[in-house]
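The structures considered in this document are given below.
Throughout, read-outs are computed from the coordinates displayed, never taken from laboratory work. Bear in mind the structure is a predicted one, so any value in this text is a computation, not a measurement. Cβ atoms are built from the backbone, for glycine too; each structure is taken alone.
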Structure I
Amino acid sequence: MPSLPNRFYDRIRHPAARSLVGEQRTVSGFDHLQGHKYCLLVTYKRSGEPVPTPVWFGLADGKLYVRSDANAAKVKRIRNDPRSRVAPCTSRGKPLGPPAEGRARIFDQQSERDMAEAALRANYGLGRRIYEGASEALGTKTVYLEVTPA
């Protein structure tokens, strides 16, 4: 059963978030995400059904990094199917540009976590640190996702 915050985010997600799923035009690489604060991360259920989720992200060495609750549904979906799609978006998930195809993986080695956290910090300021600090204070286990262009 989805958590209360996740149900809330699902309800406020912009209706256009799903439009990205069927878009045929794609770009290569993640350069088109530069200057944006959110990207729409599309992951896939076992049935093949796509699920778009707006996320905070960081870019480094041509790869995209995301921090997530270890129990989040997107993490479970990536464990089952590494295919992904990303596009710049608003905080509610309204696409602001074309998608790029990618392959996602979950990692927890400390050296990789440090690199991912540095990429995220480069894109965000105090607001993210406060939000993430509150999660840590509650004891939420987190993981980092790395998306490589496909």
Structure II
Amino acid sequence: MRIALGSDHAGFDLKTLLKENLESWGHEVDDLGVYESDTSVDYPDYGAAVGRRVASHDADLGVACCGSGIGVAIAANKVPGVRAAVAYDVTSAHLAREHNHANVLCLGQRLTGPVVAVESLHAWLTATPEARHESRIEKLAQLDFAVALKEN
């Protein structure tokens, strides 16, 4: 599976750990940066980059990290077609994929420990989006369409 991965400076160490795990699990990782944590950068740039990669189908799924996971999720969700979810534990990660068909997982380095983050990523990747939620996912897609129409 192709996974787009990005973080700001506050999520760099977590992104690095997740990248190692993704690659060890056999996934192809598209690391969109940052590549060091010494310089402060803007989280919207990295959340949106992950979102755009997923929405364009250049990646199957995306993972974005920042200090809390919230900022990159907000940025990723501005991209039509993205369903980014912040997860703080295995259960929320699993349900984000199973019930909400989240195609971007957002994690916070300052709020989620490394073991829980890796376990959450694994739970999200192995969860199967349930078909019984498809009508709700379609309503989310219609919201994307409505925003696009309004912008034009």
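Rank structures I, II by distance in nm of label points 7 Å out along Cα→Cβ at positions 41 and 73 and report only the one at the top, that is, the highest.
Checked I, II; max of distance in nm of label points 7 Å out along Cα→Cβ at positions 41 and 73 sits with II.
Then there's this: The value 30 for relative contact order in percent (Cα under 8 Å, 6 or more apart) was derived from one model only; which of I, II is it?
Details: I: 30; II: 22.
Among I, II, the structure yielding 30 for relative contact order in percent (Cα under 8 Å, 6 or more apart) is I.
A value of -8500 was derived for helix-only ellipticity at 222 nm (-39500 (n - 2.57) for each DSSP H run of 4 or more, over all residues; to 500); which structure in I, II was it taken from?
Values: I: -8500; II: -15000.
Here the read-out was taken from I.
Continuing with this model, one more query. Name the one structure among I, II that Kirkwood radius over Cα pairs in Å of 15.5 was derived from.
Going through each structure in turn, the value belongs to I.
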